1. Output the label of whichever structure in 1, 2, 3 has the greatest value of distance in nm of label points 7 Å out along Cα→Cβ at positions 442 and 506.
2. Comparing distance in nm of label points 7 Å out along Cα→Cβ at positions 234 and 522 across 1, 2, 3, which is largest?
Structure 1
Amino acid sequence: MLPQLKEELQSLIRSAAGECGSFPESLTVPLEVAAFKEHGDLSCNFALQLTKIFRRNPMELAENIKNALQVRLLTSSIRGKIVSIDVVKPGFLNFRLSPSAYCDALGGILGLGTLFGRTNTGKAKRVLVEFVSANPTGPLTVAHARQAAVGDVLVNILNATGRHAEREFYVNDGGNQIRTLGLSVQWRTLEILGEKIDYPEDCYQGDYIRDMAVIFMRERKILDIAAAKAISLEDYSGFAKNYLMDVIREDLRLFRVSFDNWSFESQVASSDKIAMALEDLKQKGFIYEKDGALWFASTRFGDDKDRVVKKSDGFYTYLAPDIVYHKNKYDRGFDLLVDILGPDHHGYIPRIKAAAQALGKDATALEGLIIQLATIFRDGKQLRMSTRAGEFISLREVVNEVGTDAGRYFMLMRQVSQQLEFDIDLAKKQAPENPVYYIQYAHARVCSILRKAREEASLVPATACGRFVRLKEDAEIDLIKKMDLFPDILDLCAQQLDPAPLPRYMQELAGTFHKFYDKCRVIDEDKELSAERLALVDAARIVLLNGLTLLGITAPEKM
């Protein structure tokens, strides 16, 4: 938000407040965009923070700060940029900025171009975001689609805000589900060859299992039941796992999601590595024996009860390999781990945070994000799904029906903590009520305006170093204000570890641009005014393009 002006104003407010008394140097001066237009452009509640320190009325404090601030503004570098300062109950300082202040921001957008919006707030922190991590037992579903969109865009935003973030997919190929998958393919193979099979309910029963059985038979040249039974279960399981991993990779590619790292449980958390990690934790006093089992003392780190990591029958619980996997992540030098999880993993977060602390990390070095489910609607009716029974809507089906752009955008429209309703009919509409179409149309429109100005009127936008003295209309200033918020929106997404504010902002930006275009003639006989308005249009193109790029959505130049 106008970083230079904001920093200078914060410094002046701090200095002015110093006339009222002393306060801790660590106390920051909050300066936020005003929530309502009638309250001005910026708002500061510093007087309210100082009330307890000075033991004075906040309105009186705010008036004193205002008076001292006005004197300082007379000789500051931002004189003329602040039109008025109002003191508002219960003790806010509200600032109105001049059009010239926002025109300076316009020059900044044009000058930075594709770099506009990027900040260094992340201070080069290394972040590993693990998401999707679906068991390789079937195609990716709508639930995975939401995790994929959230994780992918979150990494984009983290990198845009000064962090070094990477994407990781953890392949759970070390559990019993891979054996069950192999059995499912084996039994379908025998069934196809004519053997009557009493198919267990706990096996995978989708059509994709039969499809894999047919492919397996063709590749292995299996012609009869004897040949099918001669092949080991490990072969069936290995084929099915590799086949489905190829399917998952292709599904993700179609959804424009690529991973920096693929980690396999069978390699990262093998039995010997688990044993070594648990022995290390035992030496530190965090693992103990009870009733023939090994327990992790997770209550020492805030969990509601201690957890079994090795059962009395000698088998490890799922927590044991997960501890080893997170140790592996930290050993690779990441400062922050972000685990994106499904809604059935609420209880998982406290125990894995406890594990992180037992490994010597701070509790804040790991964040677990619970992504609520996406419910699919068609013709106003909710579609029911059951993954185990093979009755589900796959990620690929969504992409094929509504396209990748709409699929990604709709998966990002709500906060991760909220359940999402995905309206397939709306996502397919090429109309303003479809938000992704509305945003893309705004980008196509700005490109059309710039193209028409250049080809039909030989007009080009004013340069970034221009003064933009002709831009004074409310619609013009409102558009600059909205564009100038872009870096703040990205920082907010990074702080919350939730990309949802970005698509909402993009829809608002598109709406603000359309209002500007409806009220202000861009290509005009007044060449200077046209050049400045074309610069404003070009800035809108930059911000729309930068935002769509972070969302992984195309920015068409014609529609």
Structure 2
Amino acid sequence: MNLYETMLERVREALARLAERGELPAGLDTSRITVEPPRDPAHGQMATNAALVLARQARRRPLEIAELLAGELAALPEVASARTAPPGFVNLVLHDDVWRRQLRTVLELGHDYGRTDLGRRERVNVEYCSANPTGPLHVGHGRGTVVGDALANLLAFAGYQVTREYYINDGGGQIEALARSIYHRYRELLGDDPGPLPEGLYPLEELVAVARTIVEEEGARWLGQPEEAWLDHFGRRGVAAMMALIREDLERLGVRHDVFTSERALIEAGRIEEAIAALEARGLVYVGTLPPPKGRPVEDWEPTPQLLFRATAFGDDVDRPLRRSNGAWTYFAADMAYHFDKFRRGHTTLIDVWGADHGGYVRRMEAAVAALTEERARLEVLLCQIVHLYERGEPVRMSKRAGTLVRLRDVIERVGRDVFRFMMLTRKNDAPLDFDLEKAVEQSRDNPVFYVQYAHARICSVFRHAVEMGHAVDPDSLRAADLDRLEDPGELELVRLVAEWPRVVVAAARAREPHRIAFYLHDLAGSFHSLWTRGKEDATLRFLLADDPARTQARLAMLAAVRGVIANGLGIMGVEPVEELH
């Protein structure tokens, strides 16, 4: 199914033959060899780096190995030409029939085309969104949520057993601030003037509604009570209300997590103590002092004995504290326990999608996971850079503390779920993303969402016209089409792009980069639109030819494959393919 994997095997077989004849040393490591499309299409249809990878091992010049390999590959029945290029690439052109046969494979597999057993049912936990339950989701949360959800879809498509998880950060100082914010509104509603909202509390309008509900259900029973009497209660009421809003926002975005894990529940169940005990059993916890923080005058710092984790034994810069000076567990200790809990639930690959402001936290959590799981699990962190939101060319500012955040639900209502999801995947996650609310719904080729959706809708319109003309468009008829009638270079280029889909899935899954799906779909749509435009200028290139039913049937088969791949790709992105655009 994956033509690039097939040709990679052909390359390895050719190298084995060369070794058998003594032209290359035996036992060469071929694991890093690839077969991919060349960066410049003028160089061919496929290129292999085999000679460059093996040169040092074989103690031969790369071009010498490339010449030997090219000679072997040129003799294969699939290969039309094999040429070398400095510094040691072998560029391949395959016979047109090879690509046409791949198209028939696409038609036979249907929606399963591109699926792979790459993951071999490995259990992967993808944790994403996990916004603090102190307000509804804002547009900044949306990017990480979409990236995580699309990655989970991609890994499932690639054969992994995926759990989608949300971590509820309902312990710690931010929940106390939430409780105080609600209590302030509670006092206001009961006419007990508390004065202006203190610095550091949340001025969100949603918290007024929470306070009003408490007044309606519980009256003034908490008025005048000391903080220790109401703080926990108001915090719990606030978290429940905010999580209800967050779940609504996730539903609007088409996101459904499999598991919601509460930090508070883990703490109350003693999971932190269990994690610390596991580290103590391995001699990885001790009482000690840390060096002065970087950038702080030494005279302002006093060494304090603390319970520390030996993070430096696992690649971190310094050992990390597990308890605060007041005896409370650190956030890091709670996060360690949470990741240990994931592992104990059977996950060996833990993928977290975080905001870029958490970049300094990555190494210590990688060290913690390695230590707690005795390196039987690994943590991978995807950092999502900021979204720059624009309205009429002007930047829109966001601040949860100031109460001016741009709510995700408002943006989805403005541009639509599918547009938002697609746009969040038009850049790599670690690159900043500019999101213009007006351009996102613009119907032009400069809008990647429209460009891809328009390709799918255009193909659907071709099939509607084909039915009106009496052409058979059922799967059996399309599979029986004479694909030798696909002869135009533009048609064959489109078929070659369709054949790339399995390779794109594998590469994107391995790299944990779902944005590659968006890039690929844009290229595929571009190739289709180019062919459509040429058909308007040259009647012989139109998809539906009244006087040539066999060629029409072949072109419909080609379009069915393109439409299926676009639908699959959009499905991974969480975007609904449209059949008509208005």
Structure 3
Amino acid sequence: MWRYKREANIATHLLVALNADIVSYSRLLADDPEHTAAAMSEARAVVNDEIAEAGGTLVNFVGDNFMAVFDESEPAVRAAISITNTLAATNALIPEYQRLRFRMGVDRGTVVIDDDGSYLGDALNIAARIQSIAQPGGLSVSGDVYRALDEPALRFRSKGRQRLKNIPELIEVYDFVDLPSKDDTAVTPTRPLALETPKVAIAPMHLEGASSDLQSMASFLLSDVVSGLVGLRNLDVVDVSTTMGQSRSDDDIASNVRYVLYSGIVQIGSRVRLWAQALEVFTQNALWAHKWDTDVDSLLDMADEFAEEIVRAFEVELIVGEPARIYHELGDPRAVAKVYETYYHLTSGTASGWNRASRLAEALKVDFPESILGVVMLSFTSWVGATQGYSEDPKQSLVDARANADHAIEMGDETGLASMIIAAITLAEGDADGALDQISSAKIVRPTCDLTWAVEASVRRFLGQWEEAVELVDQAMDLSPVNKPWYPTVLASSYYVGERYEQAAAVAEEVLEFQPQNIEALLVLAASQSELGLERRARATGDMIRDRFPQANISEWLASNPYQDDRFITRWKKDLEGAGLGE
């Protein structure tokens, strides 16, 4: 549909804009300029043909980015799908690291064409912003485009309302679920690693119909909630509840906040209902919801219960996951806080952090001698110190880890973590069969401890069972909303063992964004780049490793990893030598 508005030789049209950009174009050009230039020439021809076939107009194709416009949404989407499928067929014949893939974004709206043929308008800008958040090799569209489609074969998944750069309003975005192609492993996105710290905004209480006394009480109730949430590790809290009783829209919430706590008081005579719910900002999906009923005179007595249940809900849903229920069986908030602080220091990736975690775990065992959790925590902490090189006496740390694990099993450990730690120690001693026997005999009554599955995954990747390791890490990550950084590190090394080098490199790079001093992730990245033929990038990563870890000894590191097949050690050495990390 064309709508003309003539003013000073300017025509306004209602059009559909398609914006596309090559994934990692700078890297492709730097690694192999001749092949990339030839592939780009072929891609341009494909783009020209498919856009013309769909009745669109190619506005520009500059470098690795093109913009096209169409009269309707369906031909724009079909052109995008055809371009991607054609490139996927070409990609199947060349190595993964040389493949060209587009990210594509589509929006529908007003476009201005001036008298020199230039195209301007919000639809062009929004399409470009949507393209920037599309999956590599994938297609995303705005809500306006999605609603304009009526072809049942076009299947989309909602991505929720997104805040896009330099776009003032939130934009609905939908991902086309059939892209990337399932047959093209190069464009299969890795699962979200969930390493970022979630951010929660505390909105003002809704107080419609509440008396002045209750309005005064609302501030007190929320202050307890804020205090409790601020005390949680790995959670950022933004308190925007400064004007009690006044509503506030989502646009008032900080743009980088993912969750919002809404709450309110409803008064009917002498009865009061107190409610709270957490929503995800962009999708408006409810994370959880609670309600409490009481008398007006008893509302203040519910302050502690109100705050504790909200803090526990966020703790379970956003930070710890199901294991939080195990921790709270300690029955003492101080003990629970000690467990979380132990994990917090363990994830620091430093010897000083490990020493602090060890002292906390020891104190937990001493203060709560009847608790299996304290014994298991100390065993796990000792094992980490030995395997990560934090302990000054690794052999003694492994002896302590085994002794505490045996004690935990005698006490009736239902999580299976103690058995997995013994399996890992047994493997480190060179007994692969014994390690597998220990795993198979483990009694896991409560399969909700993420550490159990992660330790087993670590054992299996050393045995070469990389597919089982990937599944186990996925299980651990599903149980833990905010993952401990060594989970995806095990995932990256498991992909490397399984010769899935592009996936290994992608996961390692994401880990390093959050934990730049993670030497194993750096080594996985360097080795994977060597396997992919990216020699310059592998050597650059090798230089980074030498700069960050000048005392690192690759031979000692490899010797400390109990791979049971010498082929893995040989491959590690060859690939790390290719990154300039040989002896």
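1. The maximum falls on structure 2.
2. Structure 1 gives the largest value of distance in nm of label points 7 Å out along Cα→Cβ at positions 234 and 522 among 1, 2, 3.
No lab work stands behind these numbers, since they all come straight from the coordinates. Since the structure is predicted, the reported quantities are computational estimates derived from the model, not experimental observations. Cβ atoms are built from the backbone, for glycine too; each structure is taken alone.
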